[in-house]
1. Here distance in nm of label points 7 Å out along Cα→Cβ at positions 43 and 99 was calculated and came to 0.9; which of the structures P, Q was it taken from?
2. Quick check: 27, 62, 11 is what I get for P(r) over Cα pairs in 20 Å bins from 0, in percent, calculated from one of P, Q. Which structure matches?
3. Once FRET efficiency 1/(1 + (r/R0)^6) of positions 155 and 323 (r between Cβ atoms, R0 = 30 Å, to 0.05) is calculated for all of P, Q, which comes out largest?
4. If helix-only ellipticity at 222 nm (-39500 (n - 2.57) for each DSSP H run of 4 or more, over all residues; to 500) comes out at 0 when worked out from the coordinates, which of P, Q was used?
5. In terms of distance in nm of label points 7 Å out along Cα→Cβ at positions 187 and 267, which of structures P, Q is highest?
Structure P
Amino acid sequence: MSATADLVIRGGIVVSADGAYRADVAIKDGVIAAVGAPEAMPAVRETLDATGMHVLPGAIDVHVHFRDPGYPHKEDWASGTAAAAFGGVTTVFDMPNTIPAAGNAEILAVKHRIAAEKAHVDFGLYGLLGEDTIANVPALIDAGVIGFKLYMGNTFGKIPSPSTGGMLEAFEVVAPTGKRIGLHAETNSIMERRQTRLTAAGRTDPLAHLASRPAVVAVEAVSRACILSEWTGARIHILHISSADELRPLREAKARGVDVTGETCPQYLMLSSDDYARFGGIIRVNPPVREKSNQEPLWAALIDGTVDMIATDHAPHTPEEKTRNDIWSVDCGFPGVETQMPAMLTAVNEGRMAVCDYVRWSSFNPAKHWGLYPRKGAIQPGSDADIAVVDLARSWTIDDARIQSRSKISPWHGRAVKGLPIHTLVRGRFAMRDRTLIAETRGWGRSVHTIQEMPKAEPRNTDKTMSAIVRKPDANRKEHAA
């Protein structure tokens with residue numbers, strides 16, 4: 001190899017979804033040029049000693065809320081992506097419930113501009129899919145969405161939930177595009193009815209939030225979404241899976257060949273209703289952190305592939321917004337993009353899974369299912385040099401005051417963890433080095449929609465879609481005759 005590399009990471013253990021092995025990694029022009037023995041490396045301008053550390057593909061968090069535009073006091077693209085870099089996360093997908101919501105091409109263009117100016121890591125943007133944005137789908141795709149987000153249940157931002165009829169039509173329109181639809185899969189009518197009754201009964205305690213959203217809200221919503229996906233051929237992704245009960249309809253849909261993926265988050269694997277007394281409103285999130293009995297089935301579902309990936313639902317708020325006495329007035333969510341990798345690496349150290357399993361859930365599978373592999377999600381020649389160099393042996397304690405997010409309050413505060421990203425590279429540039437943010441990488445992040453290549457779409461029942469049935473009879477006759 002004659003070309004001089006920009007950087008060689010030496011002496012580390014390179015981790016893939018299939019295993020781990022000692023190798024050096026050469027990087028040239030933001031791309032991995034070689035992976036192999038030291039003697040196989042090219043001449044190099046700079047080296048990084050990773051002896052004793054693991055070299056992972058950067059995590060891809062397909063579920064964050066960076067609140068920009070609209071809520072900069074909670075988070076913005078600079079602080080949110082700085083947190084991502086400190087957490088070994090090199091690509092994030094941002095949700096559309098900002099102000100204004102990303103429901104048309106003009107608003108999406110504004111978000112692209114803001115993110116491009118501030119982001120330290122790469123990003124994708126969801127477009128809002130609802131009854132009043134169905135007509136905007138083609139323009140949103142042209143404007144550069146990574147996928148769509150549809151809110152089946154109410155959450156922060158109070159995005160209206162579409163009727164089942166509207167949801168079916170939305171799926172019909174997106175299906176031929178091949179884009180994936182992320183779903184907040186909770187049935188809104190059940191939750192609103194229960195919250196109304198709980199409020200009338202004077203329940204304002206933290207556990208009232210859990211009582212308003214029993215697992216049946218997710219079971220019903222996941223089941224309904226999978227049926228509509230099966231009928232239309234739309235690709236879907238179940239966000240923040242929180243309960244053991246919703247795994248059954250997810251497994252059954254996958255067995256039927258439905259193109260559905262799912263994620264869970266560290267809060268559902270590691271926190272439970274037992275923690276409500278300690279954290280109060282700080283733990284409020286949608287869907288809620290549930291009973292401890294849900295944890296083992298969720299871990300098992302990751303191991304057997306029912307749940308495909310780890311995300312965070314990073315949802316920052318200020319301390320004042322998280323510590324109100326009435327649970328119904330507490331904003332839902334908390335930060336997680338910076339603490340996800342340390343929390344999961346702690347589970348690796350505890351022997352719950354192998355480090356290659358973690359790479360599969362945090363990087364390889366997100367890249368595969370969102371059309372970014374092999375540019376993202378792997379350490380191999382030709383892939384983007386998105387890398388987290390981690391010290392699996394580093395023990396430390398999470399301190400909310402020291403995280404990069406503007407939200408300095410979470411139920412992770414005081415948690416002992418083992419495993420820490422030491423360096424994070426995004427397309428070959430250090431975004432975080434030796435636990436220090438590289439300020440010059442602000443604005444280095446770019447949208448990954450330009451490299452996304454989803455498999456060919458397979459829409460179904462196209463003769464029964466809303467657009468097909470409302471055409472004039474003579475148009476239908478000509479089409480059938482042809």
Structure Q
Amino acid sequence: MPANKRFLLFIATTITLVAVAGCGGGNHLSFPPPQGGFTNANLSGPFAFSYIGSDAGGFLAVAGSFQADGNGHITSGTQDINSGSGIFTNVAISGTYTVRADGRGSATLNSTAGNTTIDFVLVASGHALVTRFDSKAAGSGTIDQQTASAFSNAALAGSFAFSLAGIDAIGNPLGVAGNFTSDATGNITSGVDDSNDNGGIILNDPLTGSIPVAASGRGTATLNTIRGTLSFAYYVVDATHLKIVETDTSLALGGEAFRQTGPFSNASVSGPFAFTIAGADLLSGGPFAAGGVLTSNGAGIVTSGTEDFNDAGLITTNVGFTGSYTMAANGRGTLTLTTTAGTFTFVIYPSAGGVLALETDIGFLTTGTALQQTGTFSNATLTGIYGMNFTGATTSGELDSIAQFTADGASKVTGIIDLNNTGGITFGQPLSGTFNVAASGRATLVLQTPLGTQNLVVYLANGNRALFIELDAGLVAAGDIRHQ
């Protein structure tokens with residue numbers, strides 16, 4: 001069900017997508033002035049960041065942290081990079097940043113591994129949605145305010161679920177999900193992982209290892225799995241959230257981990273959910289994104305649901321489904337969904353970041369997240385100022401974006417969008433559109449941007465958070481919307 005990345009971010013949490021036919025042509029548009037009350041002071045203190053994307057070497061995963069002084073300077077920081085161009089670990093960074101009035105901002109990160117630019121939009125509670133924003137690479141992810149009191153093994157003791165995406169040793173798409181429990185000294189006392197390696201499925205693989213963390217908030221993890229011993233760097237957001245990148249040459253993975261709190265049973269997955277998943281159709285070799293809403297009864301049955309698909313530009317909307325699930329006491333579950341298109345299977349891990357999901361079919365490889373829905377839904381639910389980002393594929397390659405927009409609670413949105421279309425930068429362009437929200441929380445959102453007309457389907461968790469996919473033949477994409 002793509003995850004909180006990104007979805008994530010691919011959702012972030014997603015696999016770099018293969019190219020498909022391009023979306024409608026863009027227009028030369030004026031630069032509207034940003035409106036709002038944000039300044040550089042809104043980015044102040046320690047932050048962890050991560051993103052997944054692509055560069056000249058292929059797959060790219062980056063995680064790190066930095067100290068922002070509130071005056072436009074990044075005074076210190078560290079990052080870890082896993083790219084086809086090389087692996088760089090514990091690299092010092094410094095730089096500068098600018099926050100515009102609408103909460104969109106940019107930062108230049110300088111290091112011996114190369115200088116990079118990221119584009120971001122600030123949203124509520126110390127978070128930001130981020131896009132890599134230079135000609136050398138593309139990618140999407142998040143920035144999160146760090147809580148320094150969580151920078152210890154004791155604070156991180158307990159259970160986490162994780163979701164990772166990337167490629168295997170020969171470049172095939174790979175998704176991994178699982179959970180682990182660690183003690184107050186950083187040793188993993190129990191754990192399990194599941195993986196889908198280009199259709200090769202490994203389930204319920206026992207996991208051992210260690211995850212010691214330094215006082216800086218950067219940790220190293222050694223995981224012993226059926227695939228061998230894997231090494232990772234991770235950055236602590238708080239006692240419930242970690243950002244992860246692999247740092248060995250056997251695989252290339254990036255993602256996040258979120259706190260699990262039991263006890264677990266079928267009742268742990270109960271009620272209405274909004275979800276998206278994204279990755280690859282392994283049979284066609286093309287990109288794939290899907291999203292929807294579902295209701296589970298807390299007793300192992302998915303009683304109803306509707307789903308939309310973009311399978312390498314082939315669009316299917318409002319497909320009904322039912323299903324079943326089983327949640328074990330260790331926080332790992334299995335899910336089966338039955339639609340007119342077939343039966344699809346997943347492993348699921350409830351967590352503080354939502355229900356993390358990995359598809360376990362041989363024909364599809366997707367990862368994603370389901371978010372619990374709360375409240376009732378109508379056009380009035382989508383009211384106020386929001387940040388947005390998405391990642392996807394066009395004929396040229398990867399496309400990533402951040403935006404800020406205002407929704408009027410009736411039918412219209414207006415805002416500003418920034419785009420990185422395979423290294424081609426489009427900055428500060430107008431965005432407008434119309435929306436319609438159904439009682440289920442499924443909404444249509446038709447945008448006018450420099451890409452032309454973009455047809456999105458949005459799945460609201462509440463008035464502050466939503467996931468979405470794009471239903472256009474020329475762009476397979478998934479993204480995240482959060483209230484400022």
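What follows is calculated from the coordinates using simple rules that are stated; it is not laboratory data. Predicted model, so just to flag it, every value in this text is computed and none were measured. Cβ atoms are built from the backbone, for glycine too; each structure is taken alone.
1. Values: P: 5.8; Q: 0.9.
The correct label is Q.
2. On the way: P: 25, 57, 17, 1; Q: 27, 62, 11.
Derived from the structure labelled Q.
3. Max of FRET efficiency 1/(1 + (r/R0)^6) of positions 155 and 323 (r between Cβ atoms, R0 = 30 Å, to 0.05): P.
4. On the way: P: -8000; Q: 0.
Source structure for this number: Q.
5. On the way: P: 2.3; Q: 3.4.
Once distance in nm of label points 7 Å out along Cα→Cβ at positions 187 and 267 is worked out for each structure, Q has the highest.
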